[in-house]
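Take a look at these structures.
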Structure I
Amino acid sequence: MRAVDQEALARTTHGALVGLAGRRLAAHAKRILGPNPSGRRVVIVAGKGTNGADGRVAARWLGSWGCHVMVLDAAALPAKLPAVALVVDAAYGTGFSGAYDPPDPGWANVLACDVPTGVDGDTGAVAQAVRADETVTFGAEKLGLLLGDGPDHTGRVHVEPLGLDCSRARAWLLEDGDVGLVPPRPRQGHKWTAAVLVVAGSPGMLGAAHLCATAAMRGGAGYALLASPGCAATDLPPGEHVGRSLPAQGWEAEALPLLERVRAVAMGPGLGASRATAEGVAAVLAAFSGPVVLDADALTGLDLDQLAGRRADTVLTPHEGEFTRLFGPIGQDRITAVVAAAARSRSIVLLKGPTTVVADPSGGVRLAAAGTTRLATAGTGDVLTGLVAALLARGVPALDAAALAAHAHGAAALLGPSWGLVAGDLPTLISRWLSTQRDAVTDGVDHRLVTR
């Protein structure tokens, strides 16, 4: 953002940018105060930097609308602020470092300028910070508003672009309309056009395999072949997928011929963390020329050097514990950790979390912030794996496929029960959510148009 600001200053003046930002900040404050803000009392906490300048401009606008405005110096604040209707936190912005002891706002609504003071703008790390009801941020959403403890301090976030050119950003947040990334099914396509092989399950762990294969089908695959080592054909779970029994040891010998007609492979859920799993996963990775998504037990014993040598895309979907075992401690800066892991493994790395971080080896980053605590239940990760595989089979580039799957996974969960959502609910909810969003994206398009 500092680079973006510098580029903007080559076209305009600092005063013009501050004036525009302060006006937008004031407009949001006025909205919060209600249709008739005249006479309402407002405190603006203003520091010495650009954030403080934004706050002082907002104070002038609010005063012109009849508000009673007090501007307080952020360096000399009382422990408790005067009783007012609204507190505007314009103390310090993304460049703030050090300790900040926020004053008590009482019962007032709190509106933060750019980032709540005390929230690290890059990582979301918090020692002490303002807790805002709403945040107005400029140019683009800051990482710290999405990561770490940042979201607990931001409230509702509003992005004011201000005409700033943020197109060179490396990190992008997924939105509902990004379902348009999925190409339509070809008119002459058939079930094998988007077929998926799911290598998952073992005796006693077939539930994970069923969830993964079902999610692949509901996520848009034309065909899902579920191959489970060590399981009799009669034990394989029924469903829309096709079941295939594999031997418990050396299962790769029978799995490799299955690769011939599929477009993507998912491996890991319920396989068991054994030497046979590690050897089978390595064999499939070496033999398959298409994209592969690895989760759960497929991540155990994984040879990162082998991944680096693959020409096709590999997607890794670890939770924090699995990530740490593969790549070391995450630390507070999740973006840096995931980017480094992607570069080291030459893979797409998806680190699950309230905000899921996805990175590719070149340093491109996608964020999925639709996650919800409803997903904190067994088996939801298996569903995500199947959905990633389906999108890969549909031809979505690997970085976008992983991120879109994570976004759809979280957004669909909000369609289910707020209490007692289980992983088995998700595949149908995902299908419903994807259908709704796809219809919205294509609404009004004349599919009958013929050209010659």
Structure II
Amino acid sequence: MPVRHDGVVIPVVTPDEMGAIDAAAPEPEHVLVARAGAAVVRAAVRMLGGTYGRRVIVVAGKGNNGADGRVAAERLRSRGVRVDVLEADRLPDLLDPCDLVIDAAYGTGMRGTYVAPTTSIGTPVLAVDIPSGVDGFTGAVADGSHVLPADRTVTFAAYKPGLLLGAGAELAGEVEVADIGLVTDTARAHLVTDADVHDWLPAPAFDTNKWRTAVWVVAGSPGMDGAAALVAAGAQRAGAGYVRLSMPSGDGSSLPYAPHVPVEVVRRPLAATGWWADVRGDLDRFGALVVGNGLGLADGMAHDIRSIVAASTVPTVVDADALTLLGTDAARVVGPHVVVTPHDGEFARLAGGPPGADRIAAARDLAADLGCTVLLKGPCTVVAAPDGQVLLVATGDARLATAGTGDVLAGVIGALCARGLDPWLAAAAAAHLHGRAGALGWRTGGVASDLPALLPVAVSSLATGPHRSTSAAHQS
């Protein structure tokens, strides 16, 4: 499905897909190059703060990327800017002082190493399409390369994965997507924005009740009740009307000690083994099930996990220990209503190997193999559907790299599923809100238990945040 930002589709396409889009363009190449060059000029003038007395150095290669840079150079000269164009294969080690460097050396199709020249301290850099030396598929930088970190990147028609993944996400600086008349309807990946999530979230019906958005959380074990509490709190704060928490323990006749669980959560005891049948017997009353966080790897737990995931008919979020217990047998029990949420290590247990540098392809392949939604965690979270559609979430950052934040995320996904969102959209919306909440809360020293209270604030900010502007350009 197309994802829209104030009516503007924000596609993400690989370099190969971009090549096909270019080939299908209704206008000739020189028209597209002229439009791209004009977009670069607009960004350059904004960065320069004007044109009078300014000096710009354009580093231009031999391909279309260089052509875009040369057109920009001509247009800047016509506006009174002093412009020097340097050939990308004959560069000095150090560039002369200037007001702006435009990096148009190599685009997304580059292979091998690139050693960029050094700039004077403080000189801003504008990259054309992608910083030269960054892999357009993965965001990786080849060993031996030196890439000029860009303050801003102007890319054309669509994001490239390399602007969102790996080192490229940081090297690209602020990213602006310029419309140059290319048709991107064939894109199978899109970047999630505040506006998307705002539009997806359903409003509660006037006659709703707590059971219409109920979530059952099966999580926790002795010494790991904190994980269970975080899942439950995440689900509550993301809109679940009723949260039931069960921590399998003992013979199921009493509740284990768990002081961290929110007081509003309803707790129900389950036996340490064989609990899956009890859950299945009452599960139809719930809108979603979340299972796995802090359950542990005790004998018999794998059988219960596999049994409940196979038997569940409601949207089911499988996380943490449940992923380890399913392992490469996951395809036998999951279905289209399931969301699996691996980090890289858990991904390897499900897929038989790590995701590698091309995280979009890895998540897409695993989703197809399992027949369910895959949320691959990372600085840019990749959410893949079984049909190959992908949503990318770039709101998270290093502040979420702390114990327990993934437990909160699992609860948020469960709540959004219970509220009626398709599991694929629920996973992407939850990741986006999770990242927004983290950005609201702290610079350093935050902990996972801070996040749930920030989720309603993150939801409220969607309608007024910076990503609801009327500009056709998207910045991240």
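Throughout, read-outs are computed from the coordinates displayed, never taken from laboratory work. Just so you know, these numbers come straight off a predicted model, no measurement behind them. Cβ atoms are built from the backbone, for glycine too; each structure is taken alone.
I have 8.6 for mean projected area of the Cα convex hull in nm², for residues 175-230 alone, calculated from one of the structures I, II. Which structure is it?
The value was obtained from structure II.
Can you spot which of I, II the value 25 was calculated from, given it is percent of Cα pairs over 17 Å apart, for residues 303-350 alone?
Structure I accounts for this read-out.
Thinking only about mean count of other Cβ atoms within 10 Å over residues 111-118, which of I, II has the largest value?
On the way: I: 28.5; II: 14.6.
Largest value of mean count of other Cβ atoms within 10 Å over residues 111-118: I.
Quick one: mean count of other Cβ atoms within 10 Å over residues 63-70 came out at 15.6 when computed from one of I, II, so which one is it?
Source structure: I.
For mean count of other Cβ atoms within 10 Å over residues 103-110, the calculated result is 16.1, so let me know which of I, II that is.
It traces back to I.
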